[in-house]
Structure I
Amino acid sequence: MAGIVVCGEQTCDLATSYCVADSGCQPKGPDFDPQRVGPSSMLCDDASDCEAGSVCCMQGGGGGEVFMECSAPPCHLFELCVPGGSCSAGRRCLKDGTYGTGASCQPASPGAPCGKDRCGGSRPVCCWEGSTGKGTCVGSHTDCSVDPDVGRSPYRCGSKADCAGYFCLGQTFTGSRCVGGGLFDYAMCETFADCPEREITTWEPYTHCRKDAHGFGWCATASTP
């Protein structure tokens, strides 16, 4: 609902208050500065709370904390929404456990590579098993039980082309998904243009898109084997 943020068991009227996770609605007060809110603060929960041209963004701070504010897309992390709520053009609100509302705006026509095949339609996620080099298309990332012993994880994208302008980023035990930036273990690509500027841990610049034997592309640095 426009101008209202769900905050746990409370609802905050954004005209006079904002949400802080675990603390509830906080008064804005005469000296309120939206640029100086603390971590876990919510100044919106979907695009209906924002002015035209802005969406509700989950942004990341330097210390790993997150906060939600209205900003022009693309967002630093995710475009936030409430299930059934509004998203920017070409995206849909997907209940996926994202912090804050439990949902984020993801591509309206999702799909992902799955080895030599491609997943899409009603089964857009590739449940890939690295130990066997085989994958199965499933309806949701929750249908793919992560298992580090056999290298099983869900790929919800394989390149920037799958992400409506965002990057396809992943973490070792959760698989890939469309993200604006933030912390990640790897980035997936079809061409080098799909890669972020730098590797997140060593801060080395990415220099090429390396394809593996199964056809997946991985952003690589000059020191990547």
Structure II
Amino acid sequence: MKNSLVLLIIGCVFFNVPAENSDRKTVANILAKNNLTWDIDNRTIFKGDRIIALDLNNKDISCIGITILIPEIGDLTELRTLTINDGQLSYLPREIFNCTKLEKLEIKNNNLSSVPIGLSRLTRLTELDLRNNELKQLPLDIVKLKSIIKIQLWGNSLTLLPPKMGDLLTLRELYLNNNRLKKLPASITKLQLTYLDISFNYLRNNTTSVDTWLNKYNSRYMSEQYNYSEGKYY
């Protein structure tokens, strides 16, 4: 009887040992892949045993920060906020769009040259910040972000926008300054924005309707565009 009781107690202790938190392990793997020893607890907000906010910002000028984002990022399916700033990230795995509860995605001051198709899966996203990267174009499905309010794209190398950009009917703030845009799609006039910045681009070939729409936000916007004949902004 005593032996049975001892076995029963040992069994209970064994089966109540908590397993390693899977979200925490995912973040640990991301940091390890980047040879970073950052304190996970100072960079995460938990709800229960799931991470809902993750800060992968580089706060040390002597460090290059995040350079690789592993596909396991998609396992953090309860994420609401993800920030990865001031690193040297050049590639996003498609699995990031498994984080379908994201409301804010901020990856600024990196080396991103493209964003994979799949952004439209983030149906709860209200804020997208990809400023100061190396983007030359946007994924076409960006126009299907159903809840987006604010998009920051300034400081990239964008030469055009998706033709159906005007489908972003919830969008209120759009930052496109310091790119290489030559023309805006006609559909953009459908947007009901509260703020628009298109300064320091190459916008010289817009249709009359687009020019009229732009003038509502900045009647002097043409003076902030690059002039080919003179080789300067004026």
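No lab work stands behind these numbers, since they all come straight from the coordinates. In this text the structure is predicted, and so the values were computed from the model without any measurement. Cβ atoms are built from the backbone, for glycine too; each structure is taken alone.
Given that helix-only ellipticity at 222 nm (-39500 (n - 2.57) for each DSSP H run of 4 or more, over all residues; to 500), derived from a single structure, equals 0, which label among I, II identifies that structure? Walk me through the numbers on the way to the answer.
Working: I: 0; II: -4500.
Of the options listed, only I reproduces it.
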ask   = Comparing structures I, II by percent of Cα pairs over 22 Å apart, for residues 33-136 alone, which one has the largest value?
value = I
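Out of I, II, choose the structure whose coordinates give distance in nm of label points 7 Å out along Cα→Cβ at positions 49 and 177 equal to 4.8 when calculated. Write out the running numbers ahead of the final one.
Working: I: 1.9; II: 4.8.
It was calculated from structure II.
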